[in-house]
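In structure tokens below, several structures.
Bear in mind these aren't lab numbers, they're just calculated from the coordinates by the rules spelled out. On a predicted model such as this, the values are computed, not experimentally measured, just so you know. Cβ atoms are built from the backbone, for glycine too; each structure is taken alone.
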Structure I
Amino acid sequence: MEFNRLVARIVVAMALVVPLKGWAENNTPRSYETHPDALALIDEMVAEHAFDREVLLNTFAEARYQDRIIQLMNKPAEGKPWKDYRPIFVTNKRAEGGKAFMTEHRDTLLRAQQKFGVPAEIIVAIIGVETRYGKHAGKIRVLDALSTLAFDYPRRSVFFRKELKAFLQLTRDEQVDPASLTGSYAGAMGYGQFMPSSFLNYAIDFDDDGLRDIWHNPIDAIGSVANYFARHGWKSNEPVTSKARFSGDGKAVTWVKGRKNLKPDYQLSELIKLGLQPRAELNLDQLATPMRFTGVKGKEYWVGLHNFYVITRYNHSALYAMSVYQLSQKIAN
């Protein structure tokens, strides 16, 4: 009798385990058409934006959970020290690619620079850091990335839920199949890796063909990046950053740490009194951000100015902004 009960328990256990084992071995990711959070989002899109419920149900039936996306989100490049982060983006090869891109799209870049006041080399450097000038814009379906992060990544689900809603809006507005667009593991798209909300707010039709195509049209991509910077307050013909020497008490200064303390809130004259002396001649009345990086040869000190902060609005990272700036200088030189 006990033997029969044991066999019965094993059979039940196997019945529970086998489907999970098969799911893993067959690598058949689950879809989201019955996920309660997806259904709640559908309700919102129907009520707030007049979406067709059946269309959304069909869309989420195509969306797939991707565990690889979760793994990548937990290992961002911004977690590296500057000595390891810089060689990823500031290279001779990427600079040469930038010069070629600038030559190919010279007229468009000059037009964007004149209209928005953003230097051509900054626009090119953004596209170079993000996608190697459109060559590596990402192969993950944006629908999968945003659904996975909105519904199965609690740490940042609020942010990605908003981005998923924006993505559904833009695909409807631009008459694009949501399942057809690819991008990064975080859902960024096109030459400049715009998040969906950034697309809705800053993407422009820069060649007047009636479309905002940041995926295949470098003209629209260039105009959209320039517009993004202009709308975030880029100041034409103003400096970005300066290397500095430091001789004060490091504990007396609130340095940039990761994604924090990016906004300039020290008067430059105050930083000089604290021992942080810029190498460039700068207006001492302007606000600045003190930055300390771990470089190949030890500590590097910099002051970030207003335009440096504007670059961090594209990606909230001082390492990212410094890479864009230094790559832009290599391209310009």
Structure II
Amino acid sequence: MKRQGIAILVLAAAVGLLSAAAASAKQTKSSDTSLSGAGSSLVAPLVQQYIGPIGTAYGISLTYASVGSGTGIADITARSVDFGASDAPLNPTQAQSCNSCIEIPWALSATTLSYNIPGLTGQLHLDGATIAGIYLGTITKWNDPAITALNPKLSLPDLAITAVHRSDGSGDTYAFTDYLQRVSKTFQTQVGNNTLVNWPGGIGASGNAGVSGVISNTQGAIGYISAAYALTNHLKVAAIKNLAGAFATPGLRGIEAAAQAFPSPTSTTNGVEMHIVNPPKSAGALAYPISTYTYIIVPKSSSKAQQLRQLIFWALTQGGPKYGPALIFAKIPVKILSAAEKAIKEIQPSA
């Protein structure tokens, strides 16, 4: 904790918008300043918690539309919002189209496998190959031998599996398919990894809220949703086998263990990028295999550069640590905070 405290102090000193560390919030307030954002539904519950406090701290009127990562990227590319949010990093084509955008990891959470199996007591255990089989359509019943072998103490029903997926461009889809294509060559070949893929079957729904609703109302359903939505919708989540051979759950400790296994960020021309799915055996028994960063995407040149820098810095050092844990957003490693600090400095006022 001491090391992280030092890193945060260094971060505060380095960011130009807070060059006078002792300056009060009143000195930076601007009552007519607004910031609009759109994108990731994964991060939406956390961003909603920021609206009141960021207004109090800096006079920023913050609005955010939970429309999915794909739409968020499209919106910031079109400059119809001040920032986009995505759980998937920009690919080369998106980065070029966005015209000098920068992506900064500003929250850390997980994508869960949530399910609705009536009468089931105890937690469902799954591994990568079995999850891939469910979404490829080769495992169709809850009492399939592949599932029962992983759950010898559970009484699994002869019930059809309904695999639920996102129908919109989604960062959760990106994280989920990134994991599956790493653990299943067949999935990699037949489906691949992207924010929007061609699923062999199942039911599609829009946004984390949509997928959560289908799971809640469909007996036998399983779907991938962010940890915050599993929590708020009171959905059961599967424990997933990691490379250490343990069944890990998407709690704060499991997410942090996965993130710590990848301490050094990848610096790109468009910001900071991290891939932390399927962490190595060295990550330990707690490491949850489908953990993910979520990014804020902003223009490097903006008439609202100061407000954007204030928002991102505040989210990293105050908002996230205060409001994140209750929504299953974990502590960001010090090296990622340091990389984010460098990226924040690239946001400059437009001429």
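Computed values, structure above
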item: Source structure (of I, II) for FRET efficiency 1/(1 + (r/R0)^6) of positions 43 and 219 (r between Cβ atoms, R0 = 41 Å, to 0.05), computed value 0.85; result: II
item: For 16.1, 45 (Rg and Dmax of the Cα atoms in Å, for residues 67-234 alone, calculated) the corresponding structure among I, II; result: I
item: Label whose coordinates, when FRET efficiency 1/(1 + (r/R0)^6) of positions 115 and 155 (r between Cβ atoms, R0 = 25 Å, to 0.05) is calculated, return 0.95 (choices I, II); result: II
item: Structure responsible for 5.5, with distance in nm of label points 7 Å out along Cα→Cβ at positions 59 and 275 calculated and labels I, II on offer; result: I
item: Mean count of other Cβ atoms within 10 Å over residues 99-106 - structure with the largest value, from I, II; result: II
item: For relative contact order in percent (Cα under 8 Å, 6 or more apart) computed as 17, the structure of I, II it came from; result: I
item: Of the structures I, II, the one that -16500 was derived from, the read-out being helix-only ellipticity at 222 nm (-39500 (n - 2.57) for each DSSP H run of 4 or more, over all residues; to 500); result: I
item: Rg/Rh (Cα atoms, Kirkwood Rh) - highest-scoring structure of I, II; result: I
